[in-house]
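> Just below sit the structures, each encoded as structure tokens.
The numbers here are math on the coordinates, done by the rules we state, and not lab data. Computed from a predicted structure; not experimentally measured. Cβ atoms are built from the backbone, for glycine too; each structure is taken alone.
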Structure I
Amino acid sequence: MQISKNVNNIEWIIEEVQRIVPRDRVLTGEPLSGYTSFRIGGPARALVIVHNEKELSRVLRLLRDSQTRHFLIGNGSNLLIKDGGYNGIIIKLGGEFEELSCEGELIEAGAACLLSRVSSAAAENSLAGMEFASGIPGTLGGAVFMNAGAYGGEMKDIVESVRVMSPDGFSTIDVSGDDMEFSYRHSILEENGYIVLKARLRLRTGDREEIRERIRELTCKRNEKQPVNFPSAGSTFKRPVGGFAAALIDEAGLKGTSVGGAEVSVKHSGFVINKGGATASDVIELMELVSDKVFERSGIRLEPEVRIIGEDETWQR
């Protein structure tokens, strides 16, 4: 593909994207706060919602050839977007990427399917093994990417294979669960940049009511122990070797500590929450404060589990 001399003009790039994706799915200057569970984030130059592999491939090729900055989001449940927004193209999957089917003990679902929906489909079909994911507020693609887990279960336990697209949009391949190199909150996709299109999950036949009861039990436990009534990005820090982030934060006396509208939850100190009107700067400052104080007390440096992207200053003129 030959790119014209207008390559550095992002407005021209957006016009080219609109030749691939219908204009009503190319949202310019779109505030990103509505696309993250933190409810925080400035505008994107453009938010592009792609509905199938062909659209995604063509958009990725254009952005690669034009060297246009871009980022793919799922449900935004593990993401903090800075107050200045994102000076580039945000890609979000929809359409065919929301399809789901069940055959025997296998569920095949698109990357844009919410984990709650996949878990409900498993229960409806008397399939056990995915109850742990029922309350994780993310998409299947994001969960596979980071090997999401909760209550003793992880995606690595149920992923049989994953269909992925190369970051340049030129190829798609199927990767077995064994070759995904899953580890704690990690997969090989974090290294190679491949994009999850869909995944096949291997579950096991169980009793429908027992599965539903387990989901209800975990939902109650989550509601009792986590600040689900406030916007957040889930667990803010990764679990450190030989300990738990929440315990270390508690021991440092940081529960309830706040910066602006951001607060270390008094219900579960592993969560930084948006108490109301929090900015990304508030959250980042609080995360840095927590990390420093924990390190001073314990010698353990907490690492963010939440991904942070975007600009400190707005790109808008």
Structure II
Amino acid sequence: MTSSNKCIIATRESPLALWQTKFVQSLLNLKYPQMDVELLGMTTKGDKILDVTLSKIGGKGLFVKELEVAMLNKQADLAVHSLKDVPMTLPEEFELVAVLKREDPRDAFVSPKYKNLDEMPAGSIVGTASLRRELMVRSRYPHLVVKTIRGNVGTRLAKLDNGEFDAVVMATAGLKRLGLTDRIREIIPADISLPSPGQGAIGIEIRKNDKATEEVVSFLNDRETRLCTTAERAVSKALGGSCQVPLAAYATIDDGKMHLRALVGNHKTGESVSAEIVGDCNEPEKNAEEVLTILREKGAERLLKEVLEA
């Protein structure tokens, strides 16, 4: 850290990113009232390029690169991220040291016209920035039209309200955090739209071996969320985890057992394969391997090859 009584947090300047970072700032202020916790706001490449899908311009890393440069240059001590935006493999100079207790990880259906996807007539336009959600719509609702929608939460809602789309599917967690719960017409059950790895969770990234900062933020780590997201991210990493891959992985823990579900497919054709297992909650990587074995046996590699070569 820059000093024992000062901490600088790098953050994107989108409303949701700022909410998440200010939330972390408030927790640090409560824990360490004598510490000066400052924010360093930055605009990332992922925030600037809004006319194409992330899969075409470099994927998840576009939302974290500038923040990592700030940490490397000692301008910031840590960065706060939506965990689903954090690449599955971090540069060797950094590490993910804490994952906060998860908000609702499910997807939300938002529309001024319809109550849910089932109610939408043929030809209706659904907006999403996610290949995973596109796969869900194409496989379950082939009569609907899926179009890409980029931008922060407010931008997407404005495009919806302007009539460019009949509905959008987005993360429930982001809407709740921004006080926009009233815009949600339906929270889509996980068995209909399986969440992406880490969705709804906030991750804390620091410079590797910065023990002082690691100690300061360690209390933020939620053990159950960390175990679940470790399993989810292990599945994604093994399958090339990036925005170019339509992939879902979601884990829950009940009575010491982890229920891990995963799905991968081709968002153009709607074809997908899925797997689920129940294992020891303290063995997230082993659980991920078991799910991966089933997915591969069902043809996951072929589907991913089709997607990447398209």
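> Who wins on FRET efficiency 1/(1 + (r/R0)^6) of positions 29 and 213 (r between Cβ atoms, R0 = 41 Å, to 0.05) among I, II, i.e. which is largest?
Sorting by FRET efficiency 1/(1 + (r/R0)^6) of positions 29 and 213 (r between Cβ atoms, R0 = 41 Å, to 0.05) in descending order puts II first.
> Continuing with this model, one more query. So P(r) over Cα pairs in 20 Å bins from 0, in percent, computed for just one structure, reads 31, 57, 12, 0; which one of I, II is that?
Value 31, 57, 12, 0 for P(r) over Cα pairs in 20 Å bins from 0, in percent corresponds to I out of I, II.
> Given 23.0 as the derived value for mean count of other Cβ atoms within 10 Å over residues 85-92, which of the supplied structures I, II does it correspond to?
I
> Can you tell which of I, II yields 56, 28, 25 when Cα extents along the principal axes in Å, for residues 77-220 alone is derived from it?
The structure behind it is II.
> Out of I, II, which one gives 15.4 for mean count of other Cβ atoms within 10 Å over residues 101-108 as computed from the coordinates?
Working through the options, I get structure I.
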